[in-house]
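Dropping the structures in below, format is structure tokens.
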Structure 1
């Protein structure tokens, strides 16, 4: 069954590439753990799908890969299986709730920098097969900046940066922008303030963050939005169901739906993008540097 599915996915990908579809690569970042990054990634993906977008989520949260747990799924293979066992990317592409397609990360991604040349080449060749397959590829990276996640962000088309109103979270998020900006001033950041008590708080936090980045780094970032501190999110985690599905009328779900609409209409992201091929080209260059 898995082989038949892989064959169908290959055919679909080839068809979509021939139609000229490219794939925007978006990384999800945070300065510290516990800000709700993985929950955001899942529900944002589901909201984009609801708007008719083809989405693939890749879990690269090193050592803490847990997207499958949040969805209550058990992946047959992980990204590391693809590399070490020479499996095709179509074989490791799993399906979660509402047909959400994802690749489970496992805990081996940090070994990418220690791969043999042929293993690394295989990894990039398989990843490139996603070119044209999805409209949007969301990459859930680890909190903070590991060497690996840093390279992902530097190679992506857009970075969605999550923080909470807590001072430590804000300070760590600022550090992420500062470090990445120092290496590539052209990076595009979209700021999301999660777990706000009210929208006014979210606007205030985001505005102060934006001003600090402008003043000290001479960098423009975009305010994407603020998500309320919603008990439905915690309940959904306990149910192992994305809150977007478990509580479709929750405040957090409504806000995710609004963010997805902004994303699709292009009001919150840059219009030009390199796609998965550009991501791989930049990533491989950074690995060699």
Structure 2
């Protein structure tokens, strides 16, 4: 319980620091604040709970908060939907998947579906954002990274990532936010634990982003690649949860019809399957 309680307390502290009193409808006051954001007492007032209760919750001494209280705290901290979901899970209010769930296997029907996108880059990610399966276009698109198939490891350690991903800084940030969200959803996932430990050891930026406790899902996004074989490729990505394999995510990146990016993907597909 200690590690879980510390995670909840750290998330609440980080959330308080991101909310300005004026944004929450509070006067800043005349006294100088020693820390950024809201005080604990202010969050308690906004959430309609006692300051003592809120303090006990953050310290791990209150282990059974109600959904109503956690919802009120999430509202007081102005959390986005993904962050609010993360807060509920840290408070132990959502069902957690045990370690025996087989999320590292891609169902054959999903593998077949990948190839139904001949003009798009389609792949399946696991909860630690390992690329579990790709169609031929996605495989060619990711070829600059060789056999490495963990996206956080590519973004934070591969020397070619900064060149291939033009939105490298933004992509690294959003990936860490999504990885932390998954860490709350699947607290017993060994792959998440391993990659977080590994990247915390080797990347100062990863440590900083992880310590921010920001969370967010991998939703619709526009990505630009600079591929060594075909140059600039612009894709709009949609993501889909794989409902019968919790933790798996299907991503499909599509180019604008008739664009140079579509031509580039066609060329990459032809390289994968030469006539």
Structure 3
């Protein structure tokens, strides 16, 4: 979810793959230089969306390298301030601003038929964008993605000390690292409304993500962290009536390290579903 929680794992990630070797392009969006990279051709764009504090090439490197697009293209972009994208004067941005950035990017690049594949916090960005451009989004494959209910569930379920740790992490992200605000993002409901018949796949981790234990959070609060996330996945599955639930049995939150294949499988399954429905 947050770069601080994932840094212990990210430090071990190999700095390779054709995704990182592939030359990236960029486009100016609202005064910022937004970098992106694509492969394949076609009217349909599969768009990979990273979580908070992570560049997209680290998040999806094995997925991007191994997917073999046929009659569609696969693209990934970094929000301003990450990876391929620059942000000269970073400041905390609202969820609406993050969605606006993606809206402008897709308009400039004429990505008019999109399947979103968001990870973690990226799930909120994807839904806010879909709310703005419902005619563009043909489906969403959520990959262990956040639901706005998680924030309040954790806050009400954790011990005082456990919640202090979470607040410290979120404050660090908001004020010093990603300049993205999980509390603000979780305060909305209306901006996340999407068409009730939109096909979605909710892919949830099968292996608990317990790196937060390295903050010395109590075992009880680590369990609360995991169980509240599981409850949020149930709520995510309920956002449309056209949802499929998938448990990634051999993947934790950082799915790309252990099982990118299951994500590729369900991207291709979503494409087939969209083709059959049109």
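Nothing in this text is a laboratory measurement; each read-out follows from the coordinates by a stated rule. The model shown is predicted, which means the values in this text are computed figures rather than measured ones. Cβ atoms are built from the backbone, for glycine too; each structure is taken alone.
A few comments on the model shown:
- Of the structures 1, 2, 3, the one that 11.4 was derived from, the read-out being mean projected area of the Cα convex hull in nm², for residues 48-199 alone: 2
- Origin of the derived value 1.57 (Cα Rg over 2.2 N^0.38 Å, for residues 136-175 alone; candidates 1, 2, 3): 3
- Distance in nm of label points 7 Å out along Cα→Cβ at positions 56 and 80 derived as 2.1 - corresponding label from 1, 2, 3: 1
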